[in-house]
Structure P
Amino acid sequence: MTERVPVLQIGQVLLVSIQTDLDDQSVLLLQDDLAAKVVESGADGVVIDISAVDIVDSFVGRMLSTIASISRLLDADTVVVGMRPAVAITLVELGLSLGGVRTALDLDKGLRVLQQTRAERAAGDGGVAPDAAAGR
């Protein structure tokens, strides 16, 4: 039986702490569970903690990027925290840049990234480029 990764809510942020290496089925379940939880909770941020992950393959790497894209489409910024050097090296060697996925060294820094993003949205126009906001 495939184990589900818990998705915890802390205020307006969802925390996904991956404590084991993921198989393909676990990643797909996480993708579905997280999307549903973002919609259900109205969360505006997602932190995925991978500090306990020792190895990744190309499928898991692509799915991290996909999960972040899904969250963004559902109006929640995503930060991946706790990436080990070996995992980063493997992702680069596999040619996976995780485009659009923000990273931070640890959970505290990841939460600060989300706070900064919220502050920028509140102060500005929600991330819309000035030309687009002006109708150009």
Structure Q
Amino acid sequence: MWTSKIFVTVDAVVFRQAETGYELLLIKRLKDPDKGKWALPGGFVDENEDLPDAAKRELLEETGVVIEQMEQLGAFGKPGRDPRHHTVSVVYAGFAPGGTEATGADDAEEAKWFSVKDLPLLAFDHDDIVNLAIEKYKL
């Protein structure tokens, strides 16, 4: 029997309104690949787990943030986007209330809000994902 070597992951693009405009929630990666780089909260989908549930779980585990309403932004699966193996990430986007705090946990060294006008260089292909979200929501 043939078994796929493609892994399914989820990423969460979460914005909040701040006094100076919109901010994006990012985590600093605790592990390789891209250890120490900023990235979207996310990770692998568990067996028998629905995609939106996986995105909300990863967001909660890595940042402590709970978002009830998230919409699917798109899927990203370009070979090489993750140096470990071929991954397809289904991305969910949502908005947290202004003033929402975040704390890095699980495999996130740190969680921090960044102005969408001054984002750091991101791990993997997360720059492409974030740019698509910013364009879609006209932030």
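No value in this document is a laboratory result; all are computed from the given coordinates. Quantities reported herein were computed from a predicted structural model and do not represent experimental measurements. Cβ atoms are built from the backbone, for glycine too; each structure is taken alone.
Structure notes:
- With relative contact order in percent (Cα under 8 Å, 6 or more apart) derived as 21, matching label from P, Q: P
- The maximum of distance in nm of label points 7 Å out along Cα→Cβ at positions 33 and 49 over structures P, Q, that is, the highest value, falls on Q.
- For mean count of other Cβ atoms within 10 Å over residues 25-32 computed as 19.1, the structure of P, Q it came from: Q
- Cα extents along the principal axes in Å derived as 50, 33, 26 - corresponding label from P, Q: P
- Here distance in nm of label points 7 Å out along Cα→Cβ at positions 41 and 57 is compared for structures P, Q. The highest value is that of P.
- Test item: helix-only ellipticity at 222 nm (-39500 (n - 2.57) for each DSSP H run of 4 or more, over all residues; to 500) calculated as -5500, pick one of P, Q: Q
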